Structure 1
Amino acid sequence: MTSAEPQPAAPWRIGVDVGGTFTDLVLHDDAGALFVAKVPSTPDDPARGVIAAVGKMAGRFGMTSGALLAGCALFVHGSTVATNTMLEGKGARVGLIATEGFRDSLEIRRGKREDMWDQRTPFAPVLVPRYLRLGVAGRLDRDGNEVTPLDGEGVRAAAEIFGAEGVEAVAVCLMNSFLDGSHEEQVGAILGEVLDVPWISLSSAIAPIMGEYERGSTTVVNACLAPRVVPYLVALDRELTGLGLAHPMLLVQSNGGAASVAQVADRPVSLVLSGPAAAVGALNLVAVQTGSDNLISMEIGGTSCDVVMMQGGDVTLSDDLLIAGYHVATPAIDVHTVGAGGGTIAYVDAGGMLHVGPQGAGAMPGPACYGLGGTRPTVTDALLVLGRLRPGAYAGGAVSLDLDLARAALQEHVAGPLGLVVE
């Protein structure tokens, strides 16, 4: 058994990033030293991966997890859980209450395409099916003045349908509510009384902007994410505090800033680019160290490659994102993402064409070479076969790379169908 490393200089700061394949923890102590721990992610409960990473780092110093957290002055968490929830279509079952006659705005969208020359690629599936998009009477005019009172009985009738259909979260988007949210607040109050659903998102609170479609889409995405993201964050924050963390955990938001779990619990949509947005901090640091303020960051993870550009010391902010084909109106760093990471799966289609992605092998079973049950070849398997990665322990011993498994997967799914040698 190896002896423990000398303990870091207190107080220290900890940053954790939960990716699709690995969960990474970095400890920066008061003397400026950096320590890194890497463990496999646990997609079914991301909090377990974070706690495992804390335990692994504590073990390096012969400490308990509680002692490590007790000496931590700042704990910052970045995560792609919200992003992956949207990319994989695993959001919650959502009901939408809209102004009577306007329930189809979400599906009509803006009537235009991102690429005006591409008229064939289908839009992303509507997040709320039509039978769960329900209209209620009540109307505000363009100045926010009430023209027709809200139909409370109509809201109650909608709530009965949502309850019968097993809706997990409700989004509310009424006409002109960005001027006056009183009607939406009435809807929220009624739903809270008659519907046993804790996740109710009001567009007047989530995205109080002109533009019913963008406001509605953002609110629906928020509702989709809430039951999937918030419980794990609340549980993780509670567990870290119980173990000894003296200060609430902070979360990286899409705009590159940080906020507590309590501050984002009602607005998980602000976390859709939580992990990649942390690149801003790295770019600012490197700009100081190198004296150059024209930089590009590239983060290659398990399922994607995220690129952020700094020009003249500034990183572009956007307030209109497209996440998995869905419009989200929330401040965010301008991140360009392509679906090619270490765990991206390669395959040959029926026409004999090679494809790489966008599907990923995830943390479990992961690439074929991990030996955890994966049989599909990934970028990591290809790099191993080409000698760019070395067989054996990988990622700090988190996994072991098996060359024979990588070759077998590439032979069966790529080289064989294409009539090529594995290399």
Structure 2
Amino acid sequence: MTLASRCGSAAVFAFIALAGATRPAFAQASTINAADTAWMIAATALVLMMTIPGLALFYSGMVRKKNVLGTMAQSLAATFIVSILWVMVGYSLAFTGEGPVIGTYERLFLDGMSMSGTSPLAKTIPEFLFVLYQMTFAIITVALVAGSVADRMRFSAFVWFSVLWLLAVYVPIAHWVWGGGFLAVAGVLDFAGGTVVHLNAGIAGLVAAYVLGKRRGYGSDNLAPFDLSLAVIGTGLLWVGWFGFNGGSALGANARAVYAIGATHLAACAGALAWMFLEWWTRNKPSVLGMISGAIAGLGTITPASGFVLPWHGIVIGLIAGAVCFWACTQLKQRLGYDDSLDVFGVHGVGGIVGTLLTGVFATAAISASADMPGGSPGLIDGNAGQVLTQLYGIAVVGIYSGVMTFVLLKLVGFMTPLRVTPQNELEGLDISQHGEALQ
């Protein structure tokens, strides 16, 4: 009996085994390309760097001093929890099989994987490298959600939420969009994670912010960031890491990766520029927090389009991202009355929606053409207006599923352990109350 068959019946994963999945035919003959492999090793390291230390520094620099270590701990926990679960079951269910809803147990615990084998989804690199690369995407998506509930979520609740949300939300959506599921079949375009990562995490963060409620003193006390220099350093690490995030999604050392990196960098610059001028105009001073927020907005918004568009499209998308996300984090947030601590929804959720929609507008057939799709993936400006509707369909499906399932999972976790720290614990800070440590 193989390891996969022994583990496949495990009750803890039974709720994921949905009908309709078929077993794939994995390539056994080696087609591994050395240059592609080298680039993807580097890209994997860059994307992991986005969470630790990138996101850990970015988030911790924007909370109060008493919550810095607690915020970093969440990024660390997401990294080691998701990594293990991804190898155990997540990769297999997300990226094997041709089922419309979920994958198979074909690679449970990486069973049956060979050193020379490749995945049908990444034919020129070792399959295990593809596993690791996709693992880094899952890590940062889970870690992103924590920003919405910073300063108030119990660490034990976050651990439980990370496990359940990865398996019940991230894995199915990754399969739908990237693993040959029904959204991929429908033609939804998402090069590097506009729906799977940013929209998904943003919607989950918004729901979590509503479920946990506002921070103590929100709207009355001084909740200013402890050390924006940490956030700036984190932004730099995220910015550079995004080259692996978007450029690596070409899955090879090729011209498409270069175009994706170029569009990514230009979008970040344009997003920062737009946010800076809007803040200068409305508040008379351009803040450092605003500039780094605009850069992250540009990076998140270009993500789904990066491998489908021309470099100058990145500038346009970045400018739109900076303006729309600025509005979402200032006006929309006030109107809806939620306390999203670090604006995960306003930046990543709204950015993911805008970017996914603009992918349907700017996608250029010449950039996206490949051996598997010689005609490329044209969008509105290339004569395919229907692609915008397809993108809207993907946004609606992912947004609704992520929102509903996040609410259900939070309520389930709430039955096992309180979601929120006590008022006294929140007053003294997560560092002391959750970890018994504090910055001096």
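No lab work stands behind these numbers, since they all come straight from the coordinates. Not measured: the values here are computed from a predicted model. Cβ atoms are built from the backbone, for glycine too; each structure is taken alone.
Check the numbers for distance in nm of label points 7 Å out along Cα→Cβ at positions 355 and 411 across 1, 2 and tell me which is largest.
Working: 1: 2.6; 2: 3.1.
Across 1, 2, distance in nm of label points 7 Å out along Cα→Cβ at positions 355 and 411 peaks for 2.
Ranked on mean projected area of the Cα convex hull in nm², which label among 1, 2 comes first with the largest value?
When mean projected area of the Cα convex hull in nm² is calculated for 1, 2, structure 1 comes out on top.
Which structure, out of 1, 2, was mean count of other Cβ atoms within 10 Å over residues 211-218 calculated from, if the result is 22.2?
Numbers: 1: 22.2; 2: 16.0.
Computed on structure 1.
Figure out for me which of the structures 1, 2 the number -9000 belongs to, where helix-only ellipticity at 222 nm (-39500 (n - 2.57) for each DSSP H run of 4 or more, over all residues; to 500) was derived from the coordinates.
Only structure 1 yields this read-out.
Suppose Cα extents along the principal axes in Å, for residues 59-218 alone works out to 67, 48, 35; of 1, 2, which structure was it derived from?
Derived from 1, not from the others.
Of the structures labelled 1, 2, one was used to calculate relative contact order in percent (Cα under 8 Å, 6 or more apart), giving 21. Name it.
2
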